[in-house]
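**Student:** Dropping the structures in below, format is structure tokens.
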Structure I
Amino acid sequence: MDFSYYSNLYLKLGRKDWKNSTYEKNKGIVKNRLNVFNDMDIKEIKPSNLKLWLSSIDDVSGKSKKHYLNSLNMIFNLALEDEVISKNPVIHIKTPHHITPRIEPFIDDEVCEILQYSKKYNFNFQLFVHIGFYTGLRTGEILSLKIDEVDIKNKIISVNSTRSRFGESSPKTLKSIRKVPILEVLEPLLIKKLTTQKNQIYLLETQYKKPYRDSYIFLGFWTEILKNLGIKYRKPYNMRHTYATAMLKNGYVTPVKLASLMGHSSPKMIYDVYVNYLNSNLKEFNRKMDLY
């Protein structure tokens with residue numbers, strides 16, 4: 001039985017269970033990365049073949065290689081369940097080491113400059129940026145917000161979905177379905193939007209009364225602002241990192257509470273990324289403190 005039979009079966013079985021984005025990602029892996037094994041008899045693929053193939057890939061990070069191995073593992077497991085093979089060769093492959101890239105949040109002055117400069121653009125973009133910096137929502141979560149999910153009376157935003165070029169779906173994880181407080185500084189902009197826009201379903205809609213497909217529509221404005229202000233380029237997703245570090249730095253929340261606000265399944269991500277960043281950033285360390 002050729003490898004391609006089980007790689008196609010893997011996609012067919014996953015199609016009904018995966019999100020569209022997950023399906024497209026795995027489809028791309030099968031088509032562009034695992035296709036080297038297509039014509040091979042799946043029984044003849046040895047751990048040495050996989051190791052040689054993995055070592056030849058030098059254009060992606062260890063994180064991407066982990067995704068490739070995960071797909072391979074599930075494909076071989078299908079053959080194992082059918083008793084076509086007696087052992088899954090992926091069990092002999094060492095998981096590639098991946099170092100999480102160090103975050104680069106914006107400093108306070110940069111945030112203020114970006115927010116002020118955003119007023120030169122349309123109100124949807126202005127609101128998009130303010131929500132990003134003052135809630136820590138993922139960009140896809142911002143674009144999928146519905147009018148009825150913004151509760152001004154109780155000062156709460158309910159996060160129930162996300163949007164991408166593959167459409168709308170449930171958030172990244174189960175914990176991503178959450179409620180986030182509306183800070184007072186953000187409230188006037190939300191009130192303005194809710195009181196001036198009628199018959200809308202989504203908080204941010206195009207001129208055709210449709211939700212934005214993804215945040216790419218705002219990328220031109222975002223890039224222009226950073227360039228004009230002389231600020232080092234970082235993706236809009238960095239608004240989320242900036243919110244998280246600011247909340248911790250100012251002592252407004254504990255790491256455990258921040259994990260809940262950010263939609264993480266556990267505080268581990270908070271400690272690994274944000275707490276470690278703050279602990280290693282000594283620029284703002286108070287060296288004048290009278291310790292004893």
Structure II
Amino acid sequence: MTRLPPLTLLWLVLPPLLWAGNAVAGRLAVGSVSPLLLNAVRWAIAALILLPLGWRILKAQGPLWPRWKRFTVLGLLGMGSYNALQYLALTTSSPINVTLIAASMPVWMLCVGALFFGERVRRAQLLGAVLSLAGVLLVLSRGDWHTLMQVRLVPGDLYMVAATISWAFYSWMLARPAPGERAWPWAEFLMAQMAFGLVWAGGAAVGEWAVGAAHLEWNGWVLVLLAYVAIGPSLIAYRCWGVGVAAVGPTIAAFFGNLTPVFAALMSVALLGDLPRWFHGAAFVLIAAGIVVSSRR
């Protein structure tokens with residue numbers, strides 16, 4: 001196996017670290033910022049920061065507007081749904097649970113690809129899906145399989161399952177780009193998604209406000225959290241992940257993506273005092289085994 005250059009390792013390790021921090025930040029924000037408002041403010045700040053680099057895609061005669069239907073769906077599935085559901089999940093679930101459930105992404109990628117995008121499924125992928133799904137069920141049951149029979153699930157866990165399915169559809173749409181999209185600069189491509197994602201995220205925040213569930217406490221700590229989620233997981237992680245995947249390919253990159261629950265567990269101990277339990281470690285082993293098996297040729 002070829003050794004990866006240190007800089008490439010940095011590109012691939014930094015995004016899971018930042019995404020784990022996003023889960024912890026979302027948990028810390030509970031009580032200070034409502035989840036849907038947090039999502040809307042996050043992407044609004046990120047869009048303002050990115051605007052000097054990506055504004056050209058928004059020009060009236062640019063290539064974005066003939067594709068508005070496609071980017072409306074991308075904005076809904078990615079920034080409008082996945083991130084909002086993740087923050088909703090963190091109101092009742094722990095960052096460790098949330099990131100472990102998100103690590104089951106290959107299972108949902110496989111199902112969505114086979115059912116909706118005509119992707120052929122291999123036996124190794126099926127075995128990997130079974131292992132990963134077993135890991136997710138272990139988290140949902142809190143290590144007690146009788147819990148599944150009694151359907152006693154934390155609402156946040158179900159929100160995160162829905163978020164992961166949404167991200168699977170989003171990822172498959174990105175994997176099947178429209179003609180010419182691959183040539184777009186990364187900042188313009190992300191700006192195009194933000195333009196429509198903000199409409200969905202803003203609409204959800206307005207709905208949250210209308211039912212009296214929205215709240216935002218302005219203080220120094222909240223400002224730090226907002227700056228982090230807007231810059232780290234939104235802009236820096238996206239850019240680094242794109243460079244890393246381009247360097248090593250999506251198969252190897254997927255192994256690094258599953259470092260997220262490991263980082264989330266360490267951060268939860270340090271910042272939240274949320275100690276991992278035995279079933280978190282067992283679930284991670286199952287999910288990682290599923291990734292390894294499904295990636296073998």
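**Student:** Of structures I, II, which gives 0.4 when distance in nm of label points 7 Å out along Cα→Cβ at positions 49 and 89 is computed from the coordinates?
**Tutor:** The read-out was computed on structure I.
**Student:** For log10 I(q)/I(0) by the Debye sum over Cα atoms at q = 0.14, 0.19, 0.31, 0.34 Å⁻¹, for residues 161-200 alone, the calculated result is -0.53, -0.84, -0.90, -0.97, so let me know which of I, II that is.
**Tutor:** Working: I: -0.53, -0.84, -0.90, -0.97; II: -0.38, -0.67, -1.08, -1.08.
Structure I accounts for this read-out.
**Student:** Starting from the value 43: which structure in I, II was percent of Cα pairs over 15 Å apart, for residues 129-184 alone calculated from?
**Tutor:** Corresponding structure: I.
**Student:** Quick check for you: by volume of the Cα convex hull per residue in Å³, for residues 121-216 alone, which of I, II is greatest?
**Tutor:** II
**Student:** Computing mean count of other Cβ atoms within 10 Å over residues 57-64 for each of I, II, which one ends up highest?
**Tutor:** Max of mean count of other Cβ atoms within 10 Å over residues 57-64: II.
**Student:** I would also like to ask the following. Compute Kirkwood radius over Cα pairs in Å for each of I, II and report the one that scores greatest. Could the numbers behind the result be given before it?
**Tutor:** On the way: I: 22.0; II: 19.7.
Answer by largest value of Kirkwood radius over Cα pairs in Å: I.
**Student:** As an exercise: helix-only ellipticity at 222 nm (-39500 (n - 2.57) for each DSSP H run of 4 or more, over all residues; to 500), calculated from one structure in I, II, equals -13500. Which structure is it?
**Tutor:** I
**Student:** Now, a different point. For mean count of other Cβ atoms within 10 Å over residues 9-16, which of the structures I, II scores highest? Before the final figure, lay out each step's value.
**Tutor:** Numbers: I: 13.9; II: 19.2.
Top value of mean count of other Cβ atoms within 10 Å over residues 9-16 goes to structure II.
**Student:** Comparing structures I, II by relative contact order in percent (Cα under 8 Å, 6 or more apart), which one has the largest value?
**Tutor:** II
**Student:** Sticking with this one: As an exercise: distance in nm of label points 7 Å out along Cα→Cβ at positions 17 and 177, calculated from one structure in I, II, equals 1.9. Which structure is it?
**Tutor:** I
Only the coordinates and a few stated rules stand behind these numbers; no lab work does. Note that the structure is predicted; figures quoted are calculated from it, not measured. Cβ atoms are built from the backbone, for glycine too; each structure is taken alone.
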